[in-house]
1. Using the calculated result 51, 35, 27 for Cα extents along the principal axes in Å, for residues 49-160 alone, pick out the matching structure from I, II, III.
2. As an exercise: distance in nm of label points 7 Å out along Cα→Cβ at positions 185 and 225, calculated from one structure in I, II, III, equals 3.4. Which structure is it?
Structure I
Amino acid sequence: MADLQNVIIIGSGPAGLTAALYSARANLRPLLIEGLEAGGQLMLTTMVENWPGYRDGIMGPDLMAEMRAQAERFGAQMIHGNVAKVDVCSTPFLVETTDAHYRTKAVIIATGASAKLLGLPAERQLMGHGVSTCATCDGYFFRGHDIAVVGGGDSAMEEALFLTKFASKVTLVHRRDTLRASKIMQEKARANPKIVWMLDSQVTEIRDSGKGEVRSMLVRHNKTGALTEVAVSGVFVAIGHTPNTSLFRGQLELDANGYVVTHDGTTTSVPGVFAGGDVQDHVYRQAVTAAGSGCMAALDAEHYLEHIPEHLQAV
């Protein structure tokens, strides 16, 4: 079985690259398939100030380039491409890209989760320049600013409350006239004097200052159709995330929201398949926690490979 890999890592964000680093240092010669959006969500981030060891911060793309180079230094093989099919119903597992197919003894899933966006043209253009999907990542940059949060669930309430620690005012926009958030979260948000409400309303446009920064947002009231321009320097979109797990539906246990279910560390419902990062974490969603679970997945995979049957050991 000359083409049989020890471990294939799917995804190249902090979880995937950390898994590659640890697997390479364990002499497992990991193969990492980057995916179409190599580097994950940090490639859309400007300054990362909460990554340990960089006291002055580091640009998101620079951090991912450093992590990639570190993993390659120890022998991790990187392939730029997208995984089209995965079969983990029998061993060895099969992983297919648009250009090739591979067999492997173990798989580490690090495909992440994609933040849901409003679908406005300026969102992508201004991501990291006033538009954000992570208050704990970027809230610090908006000290003394007027900003907005879009959403009506618990996550939106949590984001809005967190941002009041920095912002002068937080405008919360929700498309319905009632919130989806739990009663206790609604009460906490309602009680905060820094939060103002625009319910039954939708953001129709995010306006650029002309300097590549957010200047304002245009909000339409659903019933009256009235348009209001609200001056803000930041727009935080908090309408949920979609885990990138479509490849694994029907093969792995997923929770009600589509996240990979893990137990005993990073083990999934299929022995030999492990998951780390935002694809299995809908609570913390931080680069450093993703990296930590990527390390765990690599260690779990190494332990698994030490105990698999003899007929699968030959490479």
Structure II
Amino acid sequence: MARNLIIIGSGPAGYTAAVYAARAELKPLVFEGTTYGGQLMTTTDVENWPGYAKGIMGPELMEQMREQAKRFGAELVSENVTAVDFSSRPFKVTAGSRTEEADAVIVSTGASHRRLGLESESKLFGKGVSACATCDAFFFKDKVVAVVGGGDSAMEEATFISRFASKVVILVRTEKLRASKIMTARCQANPKVEFVYNVEVVEVLGVEQGHVTGLKLKDTRTGETRDLPCDGMFLAIGLMPSVDLFKGKLELDERGYIKTKNVSETSVPGVFAAGDVQDWKYRQAVTAAGSGCAAALDAQRYLEKMHEGKG
């Protein structure tokens, strides 16, 4: 017999959906992935989550949301979904050798950090190239580090890394930042942080040595190149929605995010999407949680109508 609801993915969207669905007695099954909790698991202080006046650590917040979902009866499975079938009903969701069926599905697989796409970057990933300051900044004590990006995430990464590194160089592709004024001001006031504008990284140096020794930068206005000696490079150039499972099965928008209408409805009735996998605009933990709530309520109403039809 098919389940009522399967939730694919965790993070603020997935766990909020699980809390609401479990409280509605839908007995949701959550495939939270082998690494649960989403991007907040790699974030230190979350200062803008309502209700925590002094802030809260990202992993602690996710652990609390996870426990809350379990307390209300959500079934959590720490496996990655490997296939979905939305072509017939009930829907089928496969994780490894296990296939489950459900009348409704919520997709909350989030997004991952974008990379530059350089061969040298790939070869040195984990050897001085990183996309997670909270994971790796500790390894750059008293070293020079570059942060690539001009948005809030780049400012946040640079601020955190500066606790360890002797110098942090923020590399901006254009002549101005996209970051908010408060985040920019924080970095500009930090004596360890400096900005370089109108440059892009064309090569990560140090492949032969097995660790980052510097970056080859190209001036985006003149095309001239120069080398920047450094010990590490942190990427903060945006996110890519985790949609590989759903290509050809759900309609995507021009940016590659799952296309939704009426907040959470996808192109397949009964399949809903929440969080960063469908939100290219806000990408905040609190908006992800809100969309998880909406998806759960929409799924609940869908299931009620479906069961009324059967009755």
Structure III
Amino acid sequence: MLVLAGDVGGTNTRLALVEGGEVRVERHYPSGGHAHLEDIVRMFLEAVGGNPKAACFGVAGPVKNDVCRVTNLPWVVDGRAMEAALHIPKVRVVNDFYAAALGVTGLRAGHTLQIGGTQHPVATGPIAVLGAGTGLGVAFLFHNGLHYEPVPSEGGHREFGPRNEREIRLLAWLQRKYGRASYERVVSGPGLRDLYAFLAEEQPGAIIPTTRAAMDAEDPAAVVTRLGLQEKDVLCKLALDIFVGVLGAEAGNLGLQVVATGGVYVAGGIAPRMVPRLTDGAFRAAFDDKGRLSEVVKAIPCFLVQAPQLGILGAAVAAVR
């Protein structure tokens, strides 16, 4: 069955026609350049052709009854309205990390990089999925005896818990700026920008003018990541230190929360660009540091997802179901 699958984020929207689990054609569009998701879908179908029998869109935001008010865009995605507007018999709207979680169940060899864990994944054990991009997505997978069923979550918006004196100061800085500080305020693209700004206020003498100029000219998160990995800017390097530590700590928190014997999967657009920093030991140390429960968490395998079509594959599975 030919289905339309969509991965709708605050920055980019990916659409694909999928048949038999194989992506037939895929296109990417900037989300912010369009007034409605329907406009992008109509453009896509006019360009590539095809008559999908069903569609599913994984959307960054809470979903109720196939309706989602997108968290980082002025969009309302309504499944029934899209059925009528696009003449597709059945349109399902799910949280983007519901789709990402389903995508995890279809990952193949070479799609992941393991980061620690003393035990192999249990075949039907609980799975946690998180991923940083424009925001921080979180979902879980539980086996129902036949297959894994995703449980969507807005766990990225829970209160940020600092682990040391610098992070306590960061918490206060974020609270002054936003009123409330969640994990998404730290572990996301905008979070990387704020981490640099926080550190620049603390250490103004370390500011490099060319870094500021680069951040004005392009995506600040990309600049922080690039210069931090190259170790060409001390503030960018420190920002990555905090980012990786908090991402690792929260991944371990989620693994502990459901005792994720099936594994913890780190997805999203940012983490795959940081492989050297995620594998140098700091991420896993933060993951494992759980006090009296550290030995439990150390057993949990963690995987970096390196498959760019994770959300698309999961949305296709949901469309077929």
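Read-outs: derived from the displayed coordinates by stated rules, not from any lab. What you are looking at is a predicted structure, and each value in this text was computed from that prediction instead of being measured. Cβ atoms are built from the backbone, for glycine too; each structure is taken alone.
1. III
2. I
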